[in-house]
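Q: Please go over the structures that come below.
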Structure I
Amino acid sequence: MSVDIDVVQEATEEVAGALCRLVPQLSTSAALPDGAAVQRIVDSQATTLLAARLDGKIVGFLALVMFPIPTGFRAWIEDVIVDEAARGRGIGEALTKKALDLAEAAGARTVDLTTRPHREAAGRLYERVGFAARTTRNYRYTFARSAT
């Protein structure tokens with residue numbers, strides 16, 4: 001088994017197709033990203049999209065978002081997705097470690113992430129690579145979207 005983690009440099013059909021296949025495994029309410037959405041991600045100065053390949057096939061993604069704020073240069077890990085058929089093979093860990101390496105090299109003070117409580121394996125993974133649970137309240141504001 002060969003797992004490779006690469007920074008996505010181009011919004012190819014392969015990347016868009018893999019995202020459309022994998023996003024529903026992370027969120028049942030998220031819209032599937034079209035080519036333009038993938039291009040916006042790849043073009044973003046704040047976002048680094050990582051792709052995990054197992055024997056050449058994309059089986060996972062992680063978005064690393066880095067940004068300066070008044071308290072320092074920060075980073076967030078978002079949208080970690082590993083194909084259900086490829087889980088348990090160290091792919092999530094490889095994606096996370098690559099993101100941590102990139103964030104450290106960029107000068108981030110911290111790297112944050114959230115995971116849902118029922119994703120117990122994900123929680124164990126993050127603790128294994130050195131994340132510590134924080135006592136915080138997480139809030140979300142959802143914008144109403146018109147049906148047009």
Structure II
Amino acid sequence: MNLTSTSFNDGSLIPAKFTCSGAGISPQLAWSAPPAKTASLALIVTDPDAPRGTWVHWVLYNLPAGTRALPEGLPVLGQLPDGALQGRNDFGNIGYGGPCPPPGSPHHYVFTLYALDAKLNLPAGATRAQVEAALPGHILASGRLVGLYQQ
């Protein structure tokens with residue numbers, strides 16, 4: 001699957017608007033059609049450059065299979081109107097938490113979208129570890145988008 005954004009290009013800087021230096025809202029995302037047997041989609045956003053190990057910025061799962069995009073500024077709710085669920089990020093909050101690295105070199109923010117052959121049997125507020133534990137045997141395809149940000 002091809003994951004893209006009108007908010008930033010793959011490998012380019014994420015605008016401050018989507019970080020803790022700005023409004024901290026989620027960026028727009030869009031993707032190509034997943035495989036025919038897709039039952040749901042899941043998105044995990046991480047910063048592998050964080051000082052204390054990979055930092056989780058967003059966990060979103062059980063997106064309807066027909067979804068092809070997320071708008072900018074997705075509401076910070078456990079359950080979205082379309083039934084999708086948002087998990088807990090490493091800031092301890094539900095939904096998107098924008099990049100907020102310490103001063104220094106740029107960090108890489110990895111947006112990974114998974115097409116799954118099932119909905120995940122998890123409640124709203126699940127962690128990345130819980131979602132990833134439910135993924136094996138269900139991934140049909142995936143796509144990746146990487147943005148950079150530095151303070």
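Values quoted throughout were computed directly from the atomic coordinates according to the rules given, and no laboratory measurement underlies them. Just so it is clear, the structure is predicted and the values come from calculations on it, not from any experiment. Cβ atoms are built from the backbone, for glycine too; each structure is taken alone.
Q: helix-only ellipticity at 222 nm (-39500 (n - 2.57) for each DSSP H run of 4 or more, over all residues; to 500) was computed and gave -1000; which structure, I, II, did it come from?
A: II
Q: When percent of Cα pairs over 19 Å apart is calculated, the result is 56; to which of the structures I, II does this value belong?
A: It was calculated from structure I.
Q: So if we calculate relative contact order in percent (Cα under 8 Å, 6 or more apart) for every structure here (I, II), which label has the highest result? The partial results should precede the final answer.
A: Details: I: 19; II: 30.
The structure with the largest value is II.
Q: Please compute distance in nm of label points 7 Å out along Cα→Cβ at positions 72 and 136 for structures I, II and give me the label with the greatest value. Write out the running numbers ahead of the final one.
A: Values: I: 1.3; II: 4.1.
Result for distance in nm of label points 7 Å out along Cα→Cβ at positions 72 and 136 over I, II: largest is II.
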